[in-house]
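Take a look at the structures below.
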Structure 1
Amino acid sequence: MKITNITGYPVWGGYRNYFFLVIDTDDGIYGVGEGGIPSRELASMALLEHLKPLLIGEDPFRIEHIWQKLWRCGFFPAEGLLSAVISAIDIALWDIKGKALNVPIYELLGGRVRDKVVCYPHNSGHHMDVQAIVDSCLQTKAEGWKFVRWGLPSEGEIHEPRRAVDASIRQMQAVREAVGDEFEIVFDVHTRLDLADGLRLCVESEALRPYFIEDPLRSENADSYKTLRPRTRVPLAAGEQFSSKWRFREMIENEWIDYARVDLCIVGGFTEAKKVAGWCETHYINMVVHNPLGPVSSAACLQFNLSVPNFGVQEQPTKPGTLLGDVVPVQPEWRDGCLLPPTRPGLGIEFDRKAAEAHPFRMAELPHLRRADGSFTNW
């Protein structure tokens, strides 16, 4: 079997774009993947054109060989956006291999270690309103989810850290009272805080027992976690912006986090994510995949989580089938807050190319935030 073509599909999903790609082979088997850095889809398409000549004619079963070739071929390490495109390629190659062998990808990764994968959804945004967050979380609970998740609030396009932390504690207190002690709360800071404010949020939230506080600090300098970690008892999660196992090194080896937020569509696909998971297992760090993306990413995360022993929870913004159902008409089954193991081969999904083309790319940018003084800050 040989690779004959690779085609990128930047797809408009209603409020943002998604980057998919399809790898074709001379056996007629295709694989589909997804890249994970939004608002840069045109750059992903350009990078794919650079990588395509390196892939045509390759044996798609030689996944590790291809990963090493793509990562090393340009001399400079393939971090960031290039790693996201390599991730999409890697996921598509595993999809091809599963289809060719007529097994789900989790069988190729060692087989199932669990019968279902518990998930958390996205609740109503990053805003200051306490009651709106409570209402959203109660609706989530009524629908059968076992977790709720929302993020550090802002005031429209203005983010002032002290006010945001004060509002976050009020929201967490109200949600904990509303959903009860047995329901799990995930709170996402979204890398918006520096050490002083991030520490205050973590310490003051300890009594509310969140499942974890996500990305309480900016991610560029992982070494800052060595100061945060010993000063709070709240579980910490980080890593969604990391685009290789090397970026995780300090976090894992120093045990500064309790949950690794690996993004399969950024870190290098299944091939790299499995290496991170094995490394984390030796330090008793559980995997919580970052998955704010489309249905291909969700299917890949499910396959991964079915196969890793050190699993926490899967991010799953909405129930399968509610996003781009025409582009991906076959998606995983959701029941009582969990995704169930697929029996179809590969990723277990289908990808409709004509439907993807019917949702053409639209220029769109992620939201921006600024401080009250006009200075730019992290969204």
Structure 2
Amino acid sequence: MVTKNARSLAAVCGLLVVCLLPAGPVNGQIRIDFETYDPISTLVVPEHPRTRAALPFVDVHSHQRNMNADRLDELIRAMDTLNMRVMVNLSGGSGQSLKQMVSTVKARYPGRFLVFANIDFNGIGEDDWTENTVKQLEEDVRNGAAGLKIFKNLGFSVRDRDGQRVAVDDPRLEAIWEKCGELNIPVLIHTADPAPFWQDADQQNERWLELLIHSRRKRGPDDPAPWEQLIAEQHRMFKKHPNTTFIAAHFGWFANDLNKLDSLLAAMPNVMIEFGAVIAELGRQPRMARQFFIKNQDRILFGKDSWVPEEYATYFRVLETEDEYFPYHKKYHAFWRMYGLGLEKPILEKIYYRNALRAIPSLDRSLFPE
């Protein structure tokens, strides 16, 4: 008997073979794959491409493993071209490595980079793990950490000493979230992945092309838990610690359901969101997204995620212009076209830097307009 999962896998493999066929004549007919087909639009509409943000901005979602002097010089040149005033490096690690990273950036470009600490989950479940982890966090903040970043391994792959999956709202982590509130530092957390990664990989799945190209992103129904369960764990944790500021990465994976996200923000006033890697969801629903940004303008932060400077142009164009039908920068990520939200300057100011100044107290306010 062939199972549904087996049929889905067969379908994926079948499309993969098709996609890998070379473009060109086949039996007298032209055959091209999905990635190759990239027609130039015949629409004649106003175009206002952006390569530089209209206002200075903070990118709250970046990952830089190497921040030596030469690398910082390279980053600053690109940041200045983009009008990025501050980059937040979420991959700061902990202990001596974090201390050295903070020292380097402060000495060379004070204020232009902030570093978030990370948690080492090894040993969770041991009697003194929580106490030692809280002490390490306090030390990291004394050494200059501006916040705490939690990667998606929490909920996915983190296991305690007994081999059990550690839930996002595990009681053994509560002291960490409380300590972040006491220290007045935000927690930027990535939980789960887009919901379609848990769905059948077939022609009805919007992420099918992405799953073909990045097959390891595919999840089974309970791998390691249902999507709904992971998200529910995160939301319970948010609600249980109202005195801590949380930043839900990637719009909390609800950029495709802004009504739902609006209700979640109303229910959790201590939560902010950033749109790293999900600008394509916003750019395909400009009217809905514009209303969402207007209503929740005090809760949204600018985030990009992957460091590819030329890709920021899509973000600026979606936020700042009213352009129609322009391409996204990764076809496998979004095969549809973008539309600009045309946000007014007061809202852009909040998205680009004012909200970040509230969420991350250690940001240097003197770097931004009054």
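Derivation of every value follows stated rules applied to the coordinates shown; laboratory data play no part. Predicted, not measured: the structure shown is a model, and the values here were computed from it. Cβ atoms are built from the backbone, for glycine too; each structure is taken alone.
Quick check: 4.0 is what I get for distance in nm of label points 7 Å out along Cα→Cβ at positions 206 and 318, calculated from one of 1, 2. Which structure matches?
Among 1, 2, the structure yielding 4.0 for distance in nm of label points 7 Å out along Cα→Cβ at positions 206 and 318 is 1.
Thinking of 1, 2, which structure, once Rg and Dmax of the Cα atoms in Å is computed, gives back 20.2, 60? Could the numbers behind the result be given before it?
On the way: 1: 20.2, 60; 2: 21.8, 71.
Traced to structure 1.
Quick check: 0.00 is what I get for FRET efficiency 1/(1 + (r/R0)^6) of positions 30 and 110 (r between Cβ atoms, R0 = 30 Å, to 0.05), calculated from one of 1, 2. Which structure matches? Before the final figure, lay out each step's value.
Working: 1: 0.75; 2: 0.00.
Value 0.00 for FRET efficiency 1/(1 + (r/R0)^6) of positions 30 and 110 (r between Cβ atoms, R0 = 30 Å, to 0.05) corresponds to 2 out of 1, 2.
Hey, FRET efficiency 1/(1 + (r/R0)^6) of positions 118 and 286 (r between Cβ atoms, R0 = 41 Å, to 0.05) derived from one of 1, 2 reads 0.70; which structure?
On the way: 1: 1.00; 2: 0.70.
Computing FRET efficiency 1/(1 + (r/R0)^6) of positions 118 and 286 (r between Cβ atoms, R0 = 41 Å, to 0.05) on every structure in 1, 2 gives 0.70 only for 2.
For mean count of other Cβ atoms within 10 Å over residues 174-181, the calculated result is 17.5, so let me know which of 1, 2 that is.
It must be structure 2, since only it matches.
Which of 1, 2 yields 30, 25, 13 for semi-axes √(5λ) of the Cα gyration tensor in Å, for residues 54-229 alone, as computed?
Details: 1: 39, 23, 14; 2: 30, 25, 13.
The read-out was computed on structure 2.
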